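Below: a set of structures, written as structure tokens.
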Structure 1
Amino acid sequence: MLSLSKHDPTTMKAVLTELIENRTLTKDTAHRVLVELAQGKFNLSQTAAFMTVYMMRSITVEELQGFRDAMLELCIPAHFDQPVMDVCGTGGDGKNTINLSTLSSFVVAAAGQPVAKHGNYGVSSACGSSNLLEYFGYQFTNNLDELKRSLDRANICFLHAPLFHPAMKNVAPIRKELGVKTFFNMLGPMVNPAMPSRQLVGVFSLELARQYGYLYQNTTKDFIILHSLDGFDEVSLTGPFKYYFNEGERLADAADLGLPRVQYEEIKGGATVEESAQLFLRVLEGNGTPAQQAAVIANAAMALYCVNRAAGLKAAVIKATQALQSGKALQAFHKLLNKS
């Protein structure tokens, strides 16, 4: 395990040598490397090589924690008075489903839970949450007063990651050129600048779900970390899913939510941002297919269950269903865009 004191010069050559030889970084060294990476201290080839390592081997809890702490240290914070929630996924599962976490965010907001949605442009998918909202004309901002007005108006605000993590501008072009998931996908949900006290996170592997669960157990968050066993970073309803929460872990299926099983083809997303946006709006307007609606309700219900586990899963499903089918989620979307 590579451990550098704060007086040691961090050389990417030394770090890469350690990682290539299957050794790992301590939490403090991971923290330092990411800070210096963000500061542009390494050249593009070194940065790309460093990011590529974690596409070929598992990240450790210490490394994940160090990277997370560095990102939060470097970000522009956004603190709100109310207990906000984030509903997001790591991405990187290669499934390209409809924008379930973004759709679910509006359902959760419509059901009464304030949402501070952290998102970005798609890297390994056709359309990320930022692509989607930008398509509809939403103006990204890191102005806290404007974000608070958005919360008051729509019960949801959107935190476009690049505006809150300006130090990552050195990394963004490399991520885009690589076009595949990197450890920044793993970090995304952990580094919401609002520091939400409640969080639903979908992750692309069971191993990462366990690591997230371990790290979140050491915080004061109410959380649910989930992974569908057939590879989705969300509740896909295509098969069983595992979720980790404050009190432990559980295996569940569509039947536990009182929802139908669906086929992957029924929840596939668009090939372009425009197609994805059309599917997104169709679901919010109540014109989505039964499978699409069920998948959105499932994810929103898990988020609402995170907020109030005492009420049970079935109650959360009923609440999510009402918020979507009543048109309130669509209203929240229009209010976010300031069109109502």
Structure 2
Amino acid sequence: MKVKKLEIQNFRNISGISLEFDDEINVICGENAQGKTNIIEALWLFSGAKSFRNTKDSEFIKFGEKKSKIYIEYEMLGVKNTAQIVFDDKKTAFLNDKKLSNTSSLAGKYNAVVFSPTDLTLVTDGPDKRRRFLDTAIGQLYPNYIEILRSYSRALMQRNKIIKDYRYDKTVSIMLDVFETEIADMGNKIINYRKKYISVLNNYVSKIYNGISCGKENIEIFYLSKNDILNNEILKTAREIDMFTSTTSVGPHRDDISFKINGISVRNFGSQGQKRSVALSLKLAGAEVIKEISGEYPICLLDDVMSELDEGRQNYILNHIRNWQSFITCCDTSNVKNLREGKVIKIKGGEVV
């Protein structure tokens, strides 16, 4: 997959730019807060996923403006496409000039992986971050998974609203039955998707991490769930505890993944270098899974991550993504000094210089 052109209007600090890209390496260079990450974020949003910076839609619109627009021309599986996202009082997406029901409809029609400094804490942060990693990756491959997540979240929210009343009024159990049936149904689908994805991911993570560690260490990923199969009886049993907290204590929204190197927990006993290598391996392996299923590598977005890695890991990334189209932001081009080919784009104050 290749992005040929990107146009941005009133997006964050960028008033208006038009960029054409190299088919392989694109280095976006500039000081902090000049607009480098905004370009990466614009490219990422066409994946149908949410901002990797947890940005609200209203924050995409440049201060003082009422409307923002991002537009791309790209090729996927040899087919030329255009896509556009408009932000005003709502968010509207278009694919080949056809209006879509929502931006998540772009999932599967444009593939990307993004790696930012916060991803280096994927191993050490809480389980919600690892769940988000799984859900974002799976959602790109299987758009219907996004709808399953939404249905699950809606049912979960309704149960949480009602469960506190169960303490005083057991007649609400009728309503709880309805939402717990949907939670169990959607929850099992989520668990199955996640396990299937991890099974495929393990093959690539193992090879990539083995390369980073020069063959000295082996890694495995495990899905951690209280219940392999979620059902109404489990949810009913949990009511006695949940009514005191107004939360749902079982289900895939509580699950996690763990990483073991040579059988030892990375989160508890791994070195800082091992944890960063695991995070790096996960992202690169995710791209390999997309390649296996879609037939093409996604675009690779590396936002200000090179300066966070030692030279060995920098070189591994540059060698590994040699045949993909990639976009690398940095303050200093010395961070990619081993790069011999590609295009360098300099950004200052939201403009190309």
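Taken together, the values in this text are just the output of simple stated rules run on the coordinates, not laboratory data. It should be emphasised that the depicted structure is a prediction, and the values quoted were computed from it without experimental measurement. Cβ atoms are built from the backbone, for glycine too; each structure is taken alone.
Using the calculated result 29, 24, 18 for Cα extents along the principal axes in Å, for residues 14-61 alone, pick out the matching structure from 1, 2. Here the read-out was taken from 2. Source structure of the calculated read-out (Rg and Dmax of the Cα atoms in Å, 21.7, 70) within 1, 2: 2. In this comparison of 1, 2, the computed figure 24.8 for mean count of other Cβ atoms within 10 Å over residues 38-45 is attributed to 2. In this comparison of 1, 2, the computed figure -0.35, -0.92, -1.26 for log10 I(q)/I(0) by the Debye sum over Cα atoms at q = 0.08, 0.14, 0.19 Å⁻¹, for residues 86-269 alone is attributed to 2.
Computing mean projected area of the Cα convex hull in nm², for residues 158-229 alone across structures 1, 2 gives 5.5 for structure 1.
When distance in nm of label points 7 Å out along Cα→Cβ at positions 110 and 278 is computed for each of 1, 2, the one that comes out at 2.2 is 1.
Can you tell which of 1, 2 yields 3.3 when distance in nm of label points 7 Å out along Cα→Cβ at positions 46 and 78 is derived from it? Matching structure: 1. In terms of relative contact order in percent (Cα under 8 Å, 6 or more apart), the structure with the greatest value among 1, 2 is 2. Given 1.8 as the derived value for distance in nm of label points 7 Å out along Cα→Cβ at positions 198 and 318, which of the supplied structures 1, 2 does it correspond to? Considering all the candidates, the number was obtained from 1.
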